[in-house]
Structure 1
Amino acid sequence: MAGLVYFLCAVTSVACAALLLRQWRRTRMPLLMWSALGFAGLAVNNVLLFVDRVVVPDRDLLILRDASGLAALTVLLFGLIWESR
């Protein structure tokens with residue numbers, strides 16, 4: 001059951017990133033671009049979580065998961081700060 005939840009979280013993150021990217025292509029609003037990049041990074045994080053817990057449970061991908069989550073949130077935070085000026 002946990003594997004299904006991890007998979008659905010990854011799919012949702014990918015869908016959010018795709019929808020944000022599609023809207024950014026239409027409007028060229030920079031905040032949408034930063035949000036799309038942030039959600040793409042979160043999607044990578046969720047895919048790594050699925051791989052870590054379901055596909056190869058004997059390997060520990062904690063460092064990669066934490067690094068991708070930190071990078072995604074850093075991009076999102078940078079975009080929010082940059083566009084607030």
Structure 2
Amino acid sequence: MDYGMIGKIEKAKRYAEERADRIRFVSFTVEVNGSNSKHTVTFSDNTWHCTCNFFQTRGVCSHSMALERILEGMIPDIAELENGQ
């Protein structure tokens with residue numbers, strides 16, 4: 001039995017359970033299958049971007065807002081950014 005691996009698996013489980021305190025996304029790219037077509041959503045330098053037309057005019061869209069909900073606690077929120085956290 002590989003006891004070293006068992007310890008790593010247990011640590012991974014703990015990190016996953018404590019994800020809001022342990023994990024912060026810095027940047028990523030996601031493809032979202034929207035109602036009409038696919039859109040690419042990116043998060044980089046604490047800024048969202050989406051290829052959909054709505055985002056281009058409003059700076060926010062259903063695709064970026066969905067990812068904000070999914071990743072709540074794992075990306076900096078506006079209050080954290082304003083406080084330099």
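All of the numbers you see were taken from the coordinates with simple rules; none came from a lab. Nothing here was measured: the structure is a model prediction, and the numbers come from that model. Cβ atoms are built from the backbone, for glycine too; each structure is taken alone.
Each of 1, 2 could give relative contact order in percent (Cα under 8 Å, 6 or more apart), but the derived value 33 comes from 1.
Comparison across structures 1, 2 (criterion: distance in nm of label points 7 Å out along Cα→Cβ at positions 6 and 54) gives the highest value for 2.
Among candidates 1, 2, the computation of helix-only ellipticity at 222 nm (-39500 (n - 2.57) for each DSSP H run of 4 or more, over all residues; to 500) that gave -29000 used structure 1. Could you figure out which one of 1, 2 the value 47 for percent of Cα pairs over 20 Å apart was computed from? Going through each structure in turn, the value belongs to 2. For the set 1, 2, ranking by distance in nm of label points 7 Å out along Cα→Cβ at positions 30 and 70 places 1 highest.
Could you tell me which structure in 1, 2 was used to calculate Rg and Dmax of the Cα atoms in Å, for residues 14-61 alone as 13.6, 41?
Working: 1: 13.9, 45; 2: 13.6, 41.
Label of the source structure: 2.
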